[in-house]
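Read-outs throughout are calculated quantities, based only on the coordinates presented, and are distinct from any laboratory measurement. All values derive from a computational prediction rather than experimental measurement. Cβ atoms are built from the backbone, for glycine too; each structure is taken alone.
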Structure P
Amino acid sequence: MACSSRITIGGLELAAKEKGIKLMGTSDFLHSAWLSEMEANLEPINDSELFRIKGSDTGIRFMLTGEVSTVFTGKDGKAKAIHHIIMLPTIESVKDLRSSLERYGKLDSDGRTPLSMSAAELVEKVFQVDKRAFVFPAHVWTPFFGALGARSGFDSLKDAYEDQEKHIHALETGLSSDPEMNLRISALDKYTLLSNSDMHSLPKLGREANMFEFDEKDFTYESVVNAIHNKDARHLKKTIEFYPEEGKYHFDGHKDCGYSADPTANRPTVCPVCGKKLVIGVLHRINDLADRQPGYAPKDAIPSVHIVPLREIISYVIKKGAMTMAVEKQYQLMISTFGSEFDILMDANLEDIAKASSEDMAEAIKNVRENKVNILPGYAGIFGEVGLLNRHKGRTNTLGIKQKSLFDVPKA
């Protein structure tokens, strides 16, 4: 559900090659049809407990992962729903977990399996199946399904996972927050901050990512898990981030009325247009729990870098929809010239980019690298809009008024 039909094992490898990704989670491993596709197309790489497409020489690896949703009644008597990511080392463990969880929900009803059990019960079941498993909360701040979101009812991961929090060593910051925002909360210091693309279509792959560094012989499931578990800066080098303002839950707001509010400027809880409750966004929620000022950065923090996906940049510059053939043609030309999207966004020489595309394209990429962008923040399920050439007045809607687009680019 809610995923592109182009997402196949082969499609994932092709998209990963274009992006410059070497390791991906398989996702949805509890769904029997996807598990069958994984078994038909993947083979283990020696004893690494990582996988590749059978016969492939691309060097792209897969790790067995899945996302599930636990739906339960909390101690306060209110309904809860939390999304979690599970990592496992073997197909046999995945099958054992399927058997263990079948009684809690229809595993084939959705890729992100809904389970009638608490977060703590899920973690306990996973580690009963395989002690080498790794579990962490997905997009932890999203209002509806994040463990710390505005509607979760939990103010700490200890509250959310209870006695099983001892097994939680990381969290996914999500598209609407970045590490800098999370570092304002000292209670999160013990967890490794991860960033994943949470993609439902191939072009969205890699909009967030984690950058690891391993010798070839040490590139294994165990080494990746240990690097995350131990917040090991020798191997986990940095995270690649969406601008959080571009995320679709950054500001408070009401989608139907096109109303948003910056919680640092004012904090209404109802829509002044219709009187309905606002969706309280990630920035508001982090401000509520923060015990540090913006800009706090401990010496041992894993570095991060912000990007705007290349198709979005091309779309903005040539004024065509992000999914149009014109954008795709320019995208493929640039990939063939420079090797991968990450190379273009972070490393390629700007003069070379200008020669291969245009001066405006190089300037837009330069502005992204230097964090010199204008953003109309997202809210209540609507993605924010990013201005890349700094030729528009204004930055954000801070007064709590109906949002108006900054740009003329058609939406995909």
Structure Q
Amino acid sequence: MYFCEVKSRQKGKVYKSYFIRESYRTEKGPRSRTICNVTALPEEVRELIRLGLQGKKVVEVEKLGLEEQSDFGGLAVLREAWERWGLEEVLASVEDPKKRKLLQAMIFGRILFPCSKLSLKEEARGTLLAQACSLEKSEGLDEEDLYRAMDGLNGVWSRIERGLFQRAFPGGVSLVLYDLSSTYFEGEGPKGLARYGYSRDHRDDRPQVLLAVATDAEGIPIHVEVLRGNRADSSTLPGLLVGLRRRLGIEKAVFVFDGGIRSFFNLEMLTGMELGYVTRANRAQLQELVEKLPRDRQPELWDRTEGMEVEKDGLRYVIAGGEWRAKRDRERREARIGKAKLLLEEFKRNAHKDEDAVRLGSRVGRMLQRCKAHKYFRYGIDGDGRFWWKLDEKEIAKEQSH
């Protein structure tokens, strides 16, 4: 919605009318309609409406006197929790008292109204955030001061991490869940960290960083780290293992991670450090295990909800399926095949007769690889020099059986 002023002339006089209008889309394009005629309202009221529709504050925050009021909401709860758990001691490694207070303010602000350091001062206007962190009202939350406070963490953040870990897990942890995510930047990103690489967001054209997170069994973070954006997932685990043992003293634990982080070197390293692990085995291992099972223990195709444990070479494998997994695999396969069929038909229409078979096979192969559907199709050139393709029913049936 928006505020609209309309001028009209009648008998040499200019008349002004004021409306609240709304834009909307139709099949024939954008249209607008009048919601309300506010011409008869007093000018001050019309101005308030105009400012409100523009998303602007209609009264200055300072005039509301919010600074004089006590905030018994989020700030009071955070302040009470901060004191109850003695979190002031966690930041004791930061020597400057003002920097400790500013760090506390950033922590409170991130919980109450998540925003960047640049926006914290504006977001905190009219609240008691500064006073709740024992900062003078005149000091405020200046941007430069916030950055200097962050610089105060250099060289001491590992001690802070260790202190938080010891408080949260006095008995240590027995299970560690580890995974990676990523975020990309529209600009250049942080120098030395932002790199081009495999993008989980399908934005290979943007620099990114990796976010490595280790949690306990309930998802409570143990360790968070920002990594260079072009690292392979499997290359991040060794550094994590060494860091958690050195900084947090994790000597005995079971690490859980997905198949992308799994590698022969990583599994050997975990074994050498006497750490347990749970990860996804590959399809070749599954086939090998099933083939070597005694005939009376062979899994039946209809027993998808049954779990089976197999021990081989000192390792314990769990073979499990489930209706949900079967449904997900089927839908994924059908989507890939459907997309590949459309591309193959288009390719067949545009393919030149008597085209070089090697070049054609290379082009089709790359196209199917991008769709992750290469194994489901057979293709070639017939005796008349025409391109042909068909589904590999045997491969599809084989995958369904798994």
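Please state which of the structures P, Q yields 21.1, 62 when Rg and Dmax of the Cα atoms in Å is computed from it.
Working: P: 21.1, 62; Q: 31.5, 102.
The read-out comes from structure P.
As an exercise: mean count of other Cβ atoms within 10 Å over residues 174-181, calculated from one structure in P, Q, equals 17.0. Which structure is it? Going through each structure in turn, the value belongs to Q. Work out the source of 17.6 here, i.e. which of P, Q gives that when mean count of other Cβ atoms within 10 Å over residues 254-261 is computed. Checking each candidate, the match is Q. When relative contact order in percent (Cα under 8 Å, 6 or more apart) is calculated for each of the structures P, Q, the largest result comes from P. One of P, Q was used to compute helix-only ellipticity at 222 nm (-39500 (n - 2.57) for each DSSP H run of 4 or more, over all residues; to 500), and the answer was -11500. Which one was it? Label of the source structure: Q.
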